[in-house]
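Participant: Have a look at these structures, which come just after this line.
None of the figures in this text is laboratory data; all of them are computed from the coordinates on show. These figures come from a predicted structure and were not determined experimentally. Cβ atoms are built from the backbone, for glycine too; each structure is taken alone.
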Structure I
Amino acid sequence: MTTLTAEQEIDRLMSLHQKGIDLSLDRIRRLLEQLGHPERRLPPVIHIAGTNGKGSAVAFSRALLEAAGYTVHAHTSPHLVRWHERYRIAEKGGGRLVSDAVLADAIHRAADANGDNPATVFEILTAVAFLLFSEHEADATIMEVGLGGRFDATNVIDNPAVSVIMPISLDHEAYLGDRVELIAAEKAGIIKPGVPVVIGAQQSETARDVLIETAARVGAPAIVYGTDFLAHEENGRLIYQDEHGLMDIVLPRLQGRHQIANAAAAIAAVRTAGFAIDAEVADRAMSSVSWPGRLQKLPEGRLWDNAPEGAEIWIDGGHNPGAGLVIAEALAGEEERFSRPLFLIAGMLNTKDQSGFFRAFEDMARHVYTVPVESSDAGVQPSELAVQAMEAGLSAEPVASVENALKLLRDTWDEEEAPPRVLICGSLYLIGAVLEANGTLPA
């Protein structure tokens, strides 16, 4: 048993092992062998990949299973504020984030088993998920892919109950390729022979075709959005249909029209994995689902004192062109319901297509305040990010922080106008820092 906290154990990992990305399965397979193969002792696994929407699919899948009375482990990445958010341990009545002592002990054991062997920090922390989930009873396990699919550290699961691939768009081009079909091929690497794969709504027909062709080639039954299951909004309700029939259920509490398709993929995945989901269960799940930092209204907290009176403040960690489109569409829906001037407070990483993200807001945002992402070495300087926003057709200026942006907006606001709608966006690192500064940590 370690005497260190989980954060101290992770700091020790950071000082000893590679922090970056090195896509391979050899190192984690060796480590898992040293640990006695915990990945082979998991409850049925729902394995979820995709560029956008995979976190929402995790949240919906967990909500559906828990609403049906099942106990569920869930692994997500990255975290927003604390590493503990990556590991949700099953409990009757709803899972809980892993305790610090239990997480610290698992990290210590994984690090000791790895010894001096080369490994990335993400690989060791993924092994920690397998270790934790193998040692606590549950009815199901949900594993979110970290990056790509084929060589992601989670892809050592040989026989999941179902694979799921959510919408694919350009992101992480340096690692996955600069064309959507190349990225789709990497995501398709989680498809296993004989294991059904749920293919969520795809913005790209090319990506959809690659996924379907890969499933056919390896002999994996494909359950495809728009063909085998579908969903739409009708009279303020979510209408879901698959081979079992039609369900008329409440709309999800997660904001944005794209969440209807995300919820549909989760229903299809959970049913395909062998769990019974009816309309009553789905109603409870749609009403209870939570996914912090994704089109979330910022909870009341310390940052609100800096904003114009009556303002709306939204947060979203989406950071690629595909995410920009769905966020912009969701805010356009808010604009239809109640018109307010839209302002962005954005911080982004230098690995992202910044102009591509901003372009979605060209005819919507009145102004962009660009801010640093202090918690990442890859953060773009606000002055440079403002140039990227202007190249996308937006008015923009750099400021020192989110707090300063809100104060500047407050101090210059014309009170005869409707209070503004503010979107803080562009990076999950930024959103995590905002939630921490606001005093409203994910639970």
Structure II
Amino acid sequence: MDEYGNTGEGRAARRDEAVRAAVEQGLLGPDSPIVGLLDVTGIRESAAELRAAFAEVTAPGTPVLHAFAVKATPLVPVLRLLREEGIGAEVASPGELALARAAGLSPDRTVLDSPAKTPAELREALALGIAVNADNPQELDRIDGLVRSAVSRSPLGIRVNPQVGGGSIGATSTATATSKFGVALRDEGAREWVMRAYLDRPWLSRLHAHTGSQGIPLSLMAQGVAETYALAEEINRRIGRQQIDTIDIGGGLPVNFASDATAPTYAEYARALREAVPGLFDGRYGLVTEFGRSLLAKHGTIVARVEYAKSAGGRAVAVTHAGVQVATRTVYVPGSWPLRITAYDGKGRPKSGPEVVQDVAGPACFAGDLLAEGRALPLLDQGDYAAALDTGAYYFAHHYAYNSLARPGIYGFVPDGAGGVRFATARDPQTLASIVAESGGAHAGALTTLHAPGSR
């Protein structure tokens, strides 16, 4: 732990120093007007807090796999860092699996979840020995065929939807009555189908559920886990032995986007689970978790240069290089995904002065491209920097290529021990040549060679 610790104040202090150092070292400036910054110290400490929280509530010797939801920050260096900190990977596509493998994640530390796995994806996972949770009866039929045709070391289970309800954000609520994920347990005949699936397949040894993420209260998360645990107990009683030996409780711990404080914490969630589902922690079941946003969000910052400062209708407008391409959810659904904005001067120092109500706008060519609207901040001037906080998950690593805007470079940072900051590149800034290549540059004349019969 560094001199600040993994407190809100410590993160803020490290962030301020990193922004200043990024300007001084040339990572930020007129020719590189937007970057993503990752607090490596904070990431390491969040991983340690997760491990410690569940170690506190589980019986000694309980196998626990914390698998990072790769979708949250799909960057190979992040996955390698988390692997070093004892965290595995939860993947939901061939691309995410490729990232996890590139980061050195072993199959026994990897879990495959997806509502649309192809036969090829399933075949690869079972050949490697990766854990797989079947999403639906048709997928389980596919797995049946693969298990019959080849021996696999993969732990296999079924994902269920306990249908306990949604939170405040519908798009991130996955245990509603009509969620697309898993077997809907309260639908007619579904619970009995799940029972029969395990009775008929002694190699099914896991049960998985995920209630949702941002906007889901701890009480609802705990209810979803309790329903899943009760089902596992019922299945094992009916079979007459403990066939289900591992319960995957998903992830989804919400993040506080209103301040630098971490709330809720992993320790609070683990204790709430122990109170709601004590039998889950008595050593009879192994555990898998799939946290994503809560591990990374607080440790990332998007910093963008103010290219122009203007006014419209009496309101100040700072036109920056960060908008919909890096903060898609915030721009399109600001009510559900507001971001805190911090102002820095042209040297990367926190800006002071009277707060002025202003808009912080992005570079895309539509009126709604706003990081923040009507926000009170020290007045941003041309050449200053606006920082969007808590963006380490689902932001700068999820580029949206509106206007063919380039993906920003991403840099991890740590204090250097001598009052400065040391950076490492996690992802290079995208080049214009790369944009052209991804947009079919190698096939520029392809369409001109096509003519319908009789058109010429």
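Participant: Quick one: Cα Rg over 2.2 N^0.38 Å came out at 0.96 when computed from one of I, II, so which one is it? It would help to have the intermediate numbers written out before the result.
Facilitator: Values: I: 0.96; II: 1.06.
Value 0.96 for Cα Rg over 2.2 N^0.38 Å corresponds to I out of I, II.
Participant: Of the structures labelled I, II, which one yields -9000 when helix-only ellipticity at 222 nm (-39500 (n - 2.57) for each DSSP H run of 4 or more, over all residues; to 500) is computed from its coordinates?
Facilitator: Values: I: -11500; II: -9000.
The correct label is II.
Participant: With distance in nm of label points 7 Å out along Cα→Cβ at positions 94 and 398 derived from the coordinates and found to be 4.3, which of I, II does the value describe? Walk me through the intermediate numbers first.
Facilitator: Values: I: 4.3; II: 2.3.
Matching structure: I.
Participant: With mean count of other Cβ atoms within 10 Å over residues 302-309 as the yardstick, tell me which of I, II scores highest.
Facilitator: Details: I: 15.6; II: 22.0.
Largest value of mean count of other Cβ atoms within 10 Å over residues 302-309: II.
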